[in-house]
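Got some structures for you, see below.
Computed from the coordinates by the stated procedures, all read-outs in this text should not be read as laboratory data. Keep in mind that what you see is a predicted model, and the values were worked out from it rather than measured. Cβ atoms are built from the backbone, for glycine too; each structure is taken alone.
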Structure P
Amino acid sequence: MKIVINREVGAFNLSDEAAHRYLRMSGRDGMDSESSATLSRQFAHQYARRSDPVLVEVVEKMGPSASGDDACLEVVDVPATGWRLLDVCGIECVVSDAGAQSVSTSQTR
């Protein structure tokens with residue numbers, strides 16, 4: 001599975017052009033720049049949305065120009081389960097989430 005992460009100090013942030021392209025490809029045209037910032041915040045805080053196929057495609061096709069201010073967005077491959085994002089000063093990396101699997105197992109018993 002592919003997800004989009006931020007590799008720079010700052011925050012996950014789409015450029016205006018990338019946000020508009022994402023909205024166009026998702027069938028949701030006509031947003032202003034304030035709404036574009038809202039879209040970036042949603043992706044920043046809702047990690048599950050980082051695997052959105054349209055988002056992944058936009059970042060892959062646009063490369064560095066998909067990144068907004070204080071961001072360096074990158075598409076990475078992750079396993080379907082057993083991982084989480086670690087964020088240090090905005091720099092994100094994927095880490096194993098073995099502890100979450102054992103918690104899930106104990107909750108289902």
Structure Q
Amino acid sequence: MSLYAFALVGIAATLLLVIGLASDLRSFDRTSGGYEPPYKGYTGTPTDWNTMDTTTAGMSYRGRILNVLIDCTTGMITFQWFKLEIPFREFSPRALVVHKPREACAGRGFEPRF
């Protein structure tokens with residue numbers, strides 16, 4: 001009987017982890033559409049850079065499970081899970097137009113090269 005209880009706890013923990021990861025990823029980019037140049041006609045709200053913390057290298061979005069780190073010099077997006085950093089990619093042309101990370105980084109005193 002106790003083996004089933006441990007299995008149930010493991011399944012519940014895994015389910016909560018997956019839900020938290022999905023929630024963090026969806027809350028970072030709340031837009032859809034506008035995938036073709038000139039990237040107009042998107043729906044949703046662009047990223048609110050004012051809600052992010054400033055770090056020595058750029059900005060940090062602190063999620064429930066996953067942090068998103070933005071390097072304001074190179075434009076690299078990195079995921080951080082506990083102390084493990086996983087480089088993801090640089091900003092896409094659509095992200096540069098819709099979310100305006102260059103302007104946000106420059107507004108915080110960085111010199112973006114992306």
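Quick check: 42 is what I get for relative contact order in percent (Cα under 8 Å, 6 or more apart), calculated from one of P, Q. Which structure matches? Value 42 for relative contact order in percent (Cα under 8 Å, 6 or more apart) corresponds to P out of P, Q. Each of structures P, Q was scored by mean count of other Cβ atoms within 10 Å over residues 3-10; the highest score is held by P. Using the calculated result 48, 29, 23 for Cα extents along the principal axes in Å, pick out the matching structure from P, Q. Derived from P, not from the others. When distance in nm of label points 7 Å out along Cα→Cβ at positions 11 and 91 is computed for each of P, Q, which one produces 2.0? Among P, Q, the structure yielding 2.0 for distance in nm of label points 7 Å out along Cα→Cβ at positions 11 and 91 is P.
Going by distance in nm of label points 7 Å out along Cα→Cβ at positions 19 and 75, which of structures P, Q comes out largest?
Working: P: 2.2; Q: 3.7.
Structure Q gives the largest value of distance in nm of label points 7 Å out along Cα→Cβ at positions 19 and 75 among P, Q.
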